[in-house]
Structures are given as structure tokens and as C-alpha cells.
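Dropping the structures in below, format is C-alpha cells.
Read the figures in this text as sums done on the coordinates, not as results from a lab. Keep in mind that what you see is a predicted model, and the values were worked out from it rather than measured. Cβ atoms are built from the backbone, for glycine too; each structure is taken alone.
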Structure P
Amino acid sequence: MILSLQSPHLFGVRMKTERPLIAIVGETASGKTSVAIDIAQTVGGEILCADSRTVYKQLDIGTAKPSIEEQVGIPHHLLDIVEPNEKFSVAQFQAMAQKCIQDIQKRGKIPILVGGTGLYIDAVLYNYQFPKPQSTYRRETLEQMNDVEITTLLKDENIDIAALNTKNRRHVVNALLRQGRSGTRSKLPKSSLIVGLRLDREVLKTRISQRVEQMFADGFLGEVKQVADRYGWDHESMSGIGYRVARDSLEGSASVDQVKEAFVSRDISLAKRQRTWFKRNKDILWFDNPMLLKKEVVEFVSDFNYNKS
């Protein structure tokens, strides 16, 4: 168990709070979904999925969405909310999540925000106020730049790229439009708890490889073909390297093993970016044991209920 100095247990009984909100974060394939479902069953919670990929309909296997079996008995929100060819922003996610949280709390349930997309989670927990959109002309100019030009511009404008997916053109353009700023943010409310599940890196790599093998056994390539046949390839939901190499395989220029290797490589790179993003947040209580993480959450909810009474 890894505790930061922000742990409320270090200061005795928690202060009386508003309705609680739990967030469970961590890298891809770290086991967040399983522990979140276990916690939801214990405390009477409902899960909000905070993932920039699982918002897309029909892309189930490739985005590792919670299975139908996993969702039985526990309401899951913010899955399958846009078509694969539609654009979706963090501001849209924030608005939908805030509305969903209010509804869950009104019904006396505990909202549990779960995912690895750090910006989505932070936008909700810290109530981000996003910078005003830049001009359409500026966006169009950036989108027309080639890779060398846009990489040079990132350096010239001193944009921090540590947690930025530089292979995703839309993310890079948005970072340049914001000039590296994510907007203003509030402090974490006393009624919110952020816990993180962090595995040994070699263990995580093994889990990623095993999950990719299962994805292919479950029909990943067939899912990609079905979506591509209906919507085409030129949209954000299928811009990741795993999908690009899947296209090569479907068109005969890459083997299935090459697609698997690319998918594993993509997820390992994603995990590194997620770790970089989350390690900056001193509000997160980190655990390497899911049972200890669950214990912390259950105690937080129990303390809240005690203070409320």
C-alpha cells in the first residue's frame, strides 16, 4: 500500500462532507474494472467509464470495454455514446459525467469514476474551465502542417509533451491551440477520493500481452472490418496504431502476428503516458494490492455515512 501525505486517515476522522464521489485510476490492463465492480457491489455504486475510446459504439473488443457479463447488476454509464465517425471532446465528456453523477447521487448511490484517460478524470474531479476555442483559421493551419513542421512547432512553443500522444494529430493540434494549457481547475472536494492501482511494470506487460491475445481470440479483426466497412478508416476512433496495422492485415500487407505486436506496443506506450500523467497528481492514493484499495474506498464511504448521520 502506498499512501501520499494527502491521505485523510493521517488527520483523524474525515470532515463532514457532501455526497461522495470515488475515482479509480491506473494504467491500461491494471485491473481497474474488476476492482471497481467489486467495490460497486459492496458500497452500492454505479460506474462511470472515463476512457476516450470506450465512448465509441461498436468498438467493443479493441477498446477492452467491460463485458456484458461484467456489467450485470452494476449500471455502467458513458459507454457507447457516440458513433465511430463522430467527434467527441473532453468538454462534452465533462458535461455528461457531471449530469450523470448528480443523477446517481440523487438516487442515493455512489458514483465511481473509472478509467485511464487522465484528462477526462481530472476535468470532472477538478471541474476544469477550458480555454476559449481558437479561431477556425488557426486550427486549419495546424491541421495542414506535416509531421516535421508540427514537431518543430511543439518545441518552439515549449509545449510539454511528456503525457501527450504525439502520434495522435488531433491531440497535438488541441495542445497547440491551448498553448499547452488545460484550463483552470478547482481544488479536489473533500467529498471526493482518488485511488490508483499500480502494478509492477513486467507484470503489467504480461497482462497487456495476455489481453491482446484474448482480444484476437474474441474476434478483434472482424470487429474492425465491420466498423471500417460501414464508416471508413478516416476518423478518430480508429486512429491508433493497433487499428492502423489491423487495416494493413485486412488489406493483406501485414500478418496477424504483426498486428498483435503493434497492439501490445501501443498499449505499453499508452501505459507509460498514463503513468506520467497520474504521477503528477498528489491527491491520488496508490495501491499495488486491489484488496487494500477496496478497503480504503469502503472506509471512505463508511466514514462519510457516519459523519452524515
Structure Q
Amino acid sequence: MDFGNRQKYDNKQYYSSEQVKRVLQSCGINVELEIDSDYIIYCPYHSNFRTPAAEVSKTSGHFFCFGCQQSANLIELVKHCSNRTYFEACRLIDSKKVDVDIYSEIGSTLSRPAEFVEFDSDMINNLHNNLRESKEAREYLINRGITTDSMKKYTIGYSLKRLMVTVPIYSPDGMCVGFVGRSIQGKEFSNSPKLPRSKTLFNIQRVKFSSQVFVVESTFDAIRIEQAGRPAVATLGSNVSGSQIALLKKYFTSIILLPDNDEAGKSQTRKLTEAMPNIVTVGTVPQEYKDISDMNDNELQNFIYQFDNMVEYLINI
């Protein structure tokens, strides 16, 4: 091996998902959540203990933390977490290889469960009825810039037990697959169990036939852009999955990304512009706002209008 090119060699390694998982477990790293292309873990590089902030690719083993921005290949991650040398880390990773039975693989593929499971529509309707009966929850949404028409259009609900407003999430073909929730007091978030967040985008089922779309992080941001008369989807967090990128590529020829003014927003911008350099245009939210939700209706309307003019100019030159 050429030690001078060792880093380049490491970054080109490919593993099976089971091998990566076994390596993580051997280093004392628990997989908190598994999505289509990544394992979600607590970051071992900073004091991350409330919400898992890091992802590890199932195929390349690449590690990235959306909190502290640390990036590492699998060998570097093993060295850091287990205090092994480079060669010891390589041996550990190699020892976790899995022999693949081609017949088992084929059988597993053929028996793979449906990509989406329909969520209980009665629960969605009951939560929506709760909202209609809760003045406090409706006032919270109005204060966040969500109109009563939007509350009906998006079947926004309210959990009396959790004191959370809920927004249903749908698959691209229109199947309700769960909901995201946000407390009306404080800033707590909770999703329905097994929500396939990484496999869809909020509002994708309504706007998938638009050629151009605004992409934001939160459901409320997307709803407010829709209220301003423009199609929008939300990634349901700053971490954008491979499946979500595939959906954006499939349905849209022009993407206007409006990232939050924080480090997570910068990471999201890098990921989307690298994945879709020819169709993503990044809009800069003024620094006095964390995101577009901080704007009032007139400010948001003017911001979107000015950006539309800029996009139209770019298309015509």
C-alpha cells in the first residue's frame, strides 16, 4: 500500500451494511435509528446526548455530524472511538466482513415489505377535530403565520395529551404515513412511531407536478410559502437522505433552496448543491432572521417575489 495515498484509498472503501453495523457495535456505538442509506448515531466527537446528530453511510462507512460538522471515514472513526492504530482499525473492520449467501439475498429482496405503511386515518381526523375545539392551539398556529384555511387544507391536528400540534405526512403517491408534532409550549418535537421521514418530503404529493419548487426544512415554512402562492416541500429536518434527493431529482427541474441561517442549514446546502449542482439555486435568507418563519406575511411575500424575479432573469439570459 502507498502510505502517501492512504487517505485517498480509505475514502474509496465500500462495505456491506451489516459489516458497518458490526464495526460500530464493536466500538461501543449504538445505532439509534436506521434509514435508507445511513445509520443514525450519537456523535462521539462532541457531547451529543439529547438527539442523535450524526450519520454513518451503510456502504462507504463515511461519518458526518450535523452538530459539530466533524467528518471521518470508517477507519478514522474506529481509531477515534477505540483508540486503535490505523492498522488495528483496518484489521477490526476486515474481521467484521459478512459472507453473503446470494440465494438468501434474492429471497430477502423478493420478500421485502412495502415501502410505506398507511397510517390510521381516523387518528388524523380525531387530531384535526381536537384542533378545531382548542382555541389555544389555533391561536398558536395563527401566531406562527398559519391561516385557518391552511389548518383545514393540511389537516393540521392537536394532541390534547402531548399539547402538540400535528401535521400529517404523505408518501409521494398520497398515502398518509404518519405525522410530525411540535409542542405549543416550549420547543419540543415528536413524530408518530416509525414515521418514514427519510423516504418522503412534506407536501410532495401536492406539488410533484410543478417544475419548480421551494425546499425548506420545516412543515410550517413550507406551508407559509404555499400561502404566498408558491409550491414548496419540507425535508423534515436538516439531514437530507438519498431517497429525498432522488425524489427532488425525479419530480423537479428547478429547486430553490432556502436553508436556515445556522450550521445545519450550511450542511444541508452543501449536500444538496453537491448532489444536484445543475438544478439547485440557493436563496439567502436575511441574517436578521433564523429562517423564513421569522418573517411576517409582507416580508415573506416581498422576499419570495424578489427571488422569483431573479430566477426568471436567470432562466431568460
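One table, with the values for the structure above:
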| read-out | value |
| --- | --- |
| With Rg/Rh (Cα atoms, Kirkwood Rh) derived as 0.97, matching label from P, Q | P |
| Which of P, Q yields 17.1, 53 [Rg and Dmax of the Cα atoms in Å, for residues 90-153 alone, calculated] | P |
| Relative contact order in percent (Cα under 8 Å, 6 or more apart) from the coordinates reads 33; which among P, Q | P |
| Read-out distance in nm of label points 7 Å out along Cα→Cβ at positions 178 and 290, computed value 3.1, structure in P, Q | P |
| helix-only ellipticity at 222 nm (-39500 (n - 2.57) for each DSSP H run of 4 or more, over all residues; to 500) derived as -15000 - corresponding label from P, Q | P |
| Which of P, Q leads on FRET efficiency 1/(1 + (r/R0)^6) of positions 26 and 258 (r between Cβ atoms, R0 = 30 Å, to 0.05), largest value | P |
